[in-house]
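Following are the structures in question.
None of the figures in this text is laboratory data; all of them are computed from the coordinates on show. As the structure is a computational prediction, the values presented were derived from the model and not from experiment. Cβ atoms are built from the backbone, for glycine too; each structure is taken alone.
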Structure I
Amino acid sequence: MLARFLIRAMDAQAVWTKPLGDLTHRFLHWLFHLMPPVRDLLNGRWLGHPLHAVLTDAPIGILFLVIVFDVFGEPFAALVALGIGILAMLAAALTGIADYADTDGRARDRATLHSTLMLVALLGYVISFWLRTGKGDVPPEAVGTSIASFLILAAGAYVGGDVAYVLGNMVSRHAFRGPGTRWIALEPAELELDGTIPVGRPVRAKLGANGLVLVNDGSRILALHDTCAHAGGPLADGRVVDGQLECPWHGSRFELATGHVRGGPSVYDQPSYEVRRRADGGWEARRSPIGR
């Protein structure tokens, strides 16, 4: 019952989160795609894990200590924790903004609400820090502001959890896909008259229940899962660039030979497949070993 109420409350904010999110997203998408190395650093491609998720727990834990230190009458410790917590919030916000630049649909509306709540909480903590600075005794309004800010922070964290766990933003689209060991009949959507796969461009194919994208580089057939690990974009609609396949939605790049991610915003590798010709002239494929 509480969950349904909270969902309705979040959905009701779409009146302002959608137009604000669309406007903000256009600018941030343009900005971060001007500097791919910075985007990849903040997304966490180098870590193989979304960096925002790594950093978000730090400010929550640190800023909870502010309340603890206030309760036990340790004003200096509370001030130090508050300063560190503010810096941790800024670091988490920067990585979150990078993720936001490639977030679409309902997840973007939720992320707009999440970031707004976090910014309000951050402002409250800055005010609390200013009220405490240079004073021996902590003013009651400084304590009240930090407590109110923590409640807003907790609400923002709840919305952020909804973005990740309910809407699957920055979650690998292949998290539960098994490796497979059997060769299965492959059905390319396009073939040349001699039964070969067209050279130099992405071609869709079906492998049982899975959709694949095939690229004939002239000497071998390279295959990846068609669903981009980042946000589910159709890789078959992308383009081949220097032996990599670029997603048409957000520009993630995957090495065709291995599926390894070479450019964000994806932080996950793409499932790759082995392809071979059957004796009867058809095609078959199987999933390549994970970690190849």
Structure II
Amino acid sequence: MAPFFFTEILPLPPPSTLYHPPLPYFMADFSKLKELAAQVRRDIVRMVYNCQSGHPGGSLGCTEFFVALYGNVLKHKPKPFKIEGKGQDLFFLSNGHISPVWYSVLARTGYFDVKELNTFRKINSRLQGHPATHEGLPGVRIASGSLGQGISVGIGAALAKRLDQDPRWVFCLTGDGELEEGQCWEAIMSAAHHKVDNLIVTVDWNGQQIDGPTEQVMSLGNLPAKWKAFGWDVLILENGNDLEAVIAMLRKAKRRTGKGKPVVILMRTQMGHGVDFMVGTHKWHGKAPNAEQFELAMKQLGETSLGDF
């Protein structure tokens, strides 16, 4: 199977032609992107079930984001993978516990063999529960087991690209619960101060964290107003589980860069999206399904032509 990636970004075409071939910068037609998203969800549930450990809820909720990013928006080169990524767009996962969705997308876009997904969270695996760099897993540029650090790293990478006169973008994903970490707000303030306008941060705004709803654990208040007050260009995506909408918003965010402000997308998602008994509850933030639940989830998700690992 050919890897799901493309070589260059072209200007956004008119809406009437946005998702229909032949368009040279798409990995495939939109139906292929949808199929990839469906398969990634199956991968997520299977990975967590196989080792009886992991974080399925946020992974399922961010599936469309990762498929849109790696299948349509990023300029990236899976092989050979080079850690510095010169001339490429870079992505940093800050909320590293949703590694299952990232590993699945990396494997299915050509970074490593899909069969390696079988090793998730097992002894001597490169696919640790939280991504790490020691094992040299292609696609992973930082360790993100400790929350709150991804935006800071993204700022450093974006400033490095500026110094290198590299015109590509830096993307980062963080979670709304993660924003309770003080370092996040230090980074948010720093990015605006230094006018890091080649940086696009997306917040997985699902309203859930490991102990319960974010509003009960630690209210974030008016999140759009906070980011705006810190000097960012704020975009709001009301349905981050609509693949078409995610693609359009990421491409819109790119058009908003280069104007002296970093850009943030506040992306509403459903934790556990795609599996009815996992939807919208913190109880599946970090819990593995049992055998009966696994079979039920697989039936709901359905097989694809891409095949399970």
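Comparison across structures I, II (criterion: relative contact order in percent (Cα under 8 Å, 6 or more apart)) gives the highest value for II. Highest-scoring entry among I, II, by FRET efficiency 1/(1 + (r/R0)^6) of positions 121 and 161 (r between Cβ atoms, R0 = 35 Å, to 0.05), is I. Structures compared: I, II; top value of distance in nm of label points 7 Å out along Cα→Cβ at positions 105 and 217, i.e. the largest, recorded for I.
Here helix-only ellipticity at 222 nm (-39500 (n - 2.57) for each DSSP H run of 4 or more, over all residues; to 500) has been calculated and equals -10000, so which of I, II was it run on?
Among I, II, the structure yielding -10000 for helix-only ellipticity at 222 nm (-39500 (n - 2.57) for each DSSP H run of 4 or more, over all residues; to 500) is II.
Have a look at I, II and say which one yields -0.67, -0.75 for log10 I(q)/I(0) by the Debye sum over Cα atoms at q = 0.17, 0.18 Å⁻¹, for residues 129-200 alone, as calculated. Source structure for this number: II. Highest-scoring entry among I, II, by distance in nm of label points 7 Å out along Cα→Cβ at positions 41 and 241, is I.
A value of 19.3 was derived for Kirkwood radius over Cα pairs in Å; which structure in I, II was it taken from?
Value 19.3 for Kirkwood radius over Cα pairs in Å corresponds to II out of I, II.
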